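Novice: Alright, structures below, take your time with them.
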Structure 1
Amino acid sequence: MVSAAESSKPGTCERIISYYKSEALYVKDCCVLLFFNFTADLTKNFGIVRYPFLGIWEVLHSAEYGYSLLFFFLTYLVAYMTMLLFYFIFLFPFTVAAYGVFGPVGFLLAILHGILFSNIEACYEVRSDTSHYMLNLLRFTFTRHNMSSVLLCPDTLHLRPEDTIKPWSEYLKSTEFWTGTLPIFLLQRLFMLIIFFVWYLISLVPIAGIILLKFHNSPHRGFSYVLPFYRDIRKYDKRALAKIYYGGYARWLLLGASTGILEFIPILAGIALCTNSAGCALWEIKQVKNHRME
C-alpha cells in the first residue's frame, strides 16, 4: 500500500517539467539583469579599466610577489608550449591552406596566427586551472593592504543551505541528473566545441580576426579574475555568482578588455596573468572600503 506521503510526491514528469521551468526562469532573470543594468554599470564602473595596470605597479615594486610571479609565468609557459604543439600538429595545415591565397606571405601569416592563437588559449587554460593560486594571491594582496579581516567574514546572504546539497552518490541516481543536469552539460560542451571552431574560422581573417577572438570573451575573462573573491571569500553559490556576472556584465566587459590588452603579447602574458590578478584584488579592496563608508 502506498502511503499518503509517497502519493503526494510529484511524479517523474512533474519533476522534469519543474526543473526546466526553473531553468527557464533563471535564464530570464539573468537576461533582465544584463539588459537593465548594462548602461548604468558601464558608466559607473568605467574606472575599473585602470586596475590591471595598477597591478603591474603592485607586483613589480614588491619582491614579496616574486613566488607568485614565477609560478604564473612557468605555468603559462607550460600551457603555451602545449598549445603551440597542439596547434602546429592539428590546426596549422588548415591555417596554411586558408592563407594560401596570399602566396608565400600566407605561410608567415599562418605562423603568426599560430603564435597568437596559442597564446589566447594558453591564457584561458591558466586562468581556468589556477583559481586556487589566484585565491592565494588575492589573500596576500588583501593582507598587504591591511584588509585581512575581510578574508575571515563571508558577509553574504547568498550561502546555499547545507541541507539542500545532495551527496554525489545520491545525486547521480536522481531523475534531475539524468534528465536535466547531464543533458544540459553535454549540450553545453557540444556548443562550446562548435563555438571554438567558429571562432577559429573567424580568427583566420587577417589581423582583425585574432583581435576579435581575443576580445569577444572579455566579460568572462574579466569575471574569472574576480571569481575567487566572490566564490571562495564571499561564499556565493552558483546561482548567486551568475546574478553577479550578468548584473555587472558591463564592468566585467571593461575589466576583460583591459586585462586582455595586457595578455595579448605572448610570453609577457605569463607576467600579465599575475599582475592582472593583483590589480583585480586592488579593485576588490577598493569596493570593500567603499561599502564600509556607505
Structure 2
Amino acid sequence: MITAVVGIFLSLILTPYIASLMREAGILGRDIHKLDKPEIPEMGGIVFLISLPLSLLIILNETIGKAILIFVLFGIIGILDDITRLKQSHKVVLSLLASLLVFSLPLSTNVDLLLFSIELGVLYYIFSVLFITGAANLVNLLAGFNGLEVGTSTIALFFLGLMTSGSAQVLAFTGAAVGLGFLWWNKYPAKIFPGDTGTLSLGALIGIVGILGKVELFVAILLLPHFVDFLLKTKIRFKGRPLGKTEVQKDGTLKAPPYLTFLGLIMRMKKVKEYQLVAIVWTIETFLGIIALLLQSL
C-alpha cells in the first residue's frame, strides 16, 4: 500500500527534524524513568499531524478527508494540552466537540457483536462521538514510558488494518506505518516524546477506524489494557502525581507508584526495567490483536 510506504518514509525523516526544532525552542521534557533524567524533545506528535495527511493526499476522498480533520483536531487539542496542561475534564469536553464531526460521515448505524448485531439508528452517532473520545483519552492515559503509547497504538492499528477494508483499512495501515517510523526514534532510549499531541491523535485514529470499519468490538478488545488502567485510576480520581510516582532504582529497575495502575500491576508482579515493561505491554497488545483476529473469523 503506497500510502503506508509514504507514511513510514515521511515519519522517519521528519521525526529527527521536529526533535531538533523542539530542542532549539526549549520544548523539552524530563525522561523521568532514567537515572540521569535527560531532557528530551516533546510534542513529537506533530510528526503524525504532518505525515498522515500528506501520505493520504494521493487517495483523498470525502470520508478520508473528514477522518483526517477529526484526527488533526485531536492533535490540536493535544498541542494545547502539551503547552497549557489542560484539566482532564477540559480535555474530555474538547474531545467531545472534535468528535462531533463524525455526524457528517456516512456511517452504518449497527454495532456488530460477533454472532449478532444491534441496530442503534440515530443513537449510533452519539455512540460514535463517545467511542472516539473514549479511545483518544484511553490511549492518552496509558503513557509515559519510552515507546509505550506509540508502540501499542501502532500494533492496534496494524491489527485493525487486517480486520477492515476500504477507507478504514487505508487509515489503519497508513497510521500504523507513520507510528512505526516515529517509533524508531521514540523507542528506548527515546530521542523524542509524542506528547499528548501524539497520544490523543493516535487514539482518535483508532476510534475512527473502529467506527468506519465496523470493528468497534475489536477496538474495545485492543484497548483492554488502557481500560483497566482507566478503571484503576478512577479510584484516585486521576490525581496520581501528588500521591507519588514510579521510581527508578539504582539497578535501573522500576518501583511501582503507591497506587494501582495497569503498569504498576506488572511492576508488582515482576522486577522490570523500562524497556522490559514496554516489551511486556507490546506483547499483551499483540496477543489481544491475535484474539481479535480469531474472533472475527468466527
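Just so it is clear, none of the values below were taken in a lab; they were calculated from the coordinates. Everything numeric in this text was worked out from a predicted model, so none of it was measured.
Novice: For which of the structures 1, 2 does the calculation of Rg/Rh (Cα atoms, Kirkwood Rh), for residues 65-144 alone return 1.03? Write down the numbers at each step before the final one.
Specialist: On the way: 1: 1.19; 2: 1.03.
It must be structure 2, since only it matches.
Novice: To which of 1, 2 does the computed value 38 (relative contact order in percent (Cα under 8 Å, 6 or more apart)) belong?
Specialist: Working: 1: 38; 2: 24.
The read-out comes from structure 1.
Novice: The value 11.8, 38 for Rg and Dmax of the Cα atoms in Å, for residues 89-128 alone was derived from one model only; which of 1, 2 is it?
Specialist: Details: 1: 11.8, 38; 2: 12.4, 38.
Label of the originating structure: 1.
Novice: A further question on this structure: If P(r) over Cα pairs in 10 Å bins from 0, in percent computes to 7, 29, 38, 21, 5, 0, which of 1, 2 did it come from? List each step's numbers first, then the result.
Specialist: On the way: 1: 6, 22, 29, 24, 14, 5, 1, 0, 0; 2: 7, 29, 38, 21, 5, 0.
Checking each candidate, the match is 2.
Novice: Out of 1, 2, which structure matches -23500 when helix-only ellipticity at 222 nm (-39500 (n - 2.57) for each DSSP H run of 4 or more, over all residues; to 500) is calculated? Before the final figure, lay out the partial values.
Specialist: Values: 1: -23500; 2: -21500.
This figure was derived from 1.
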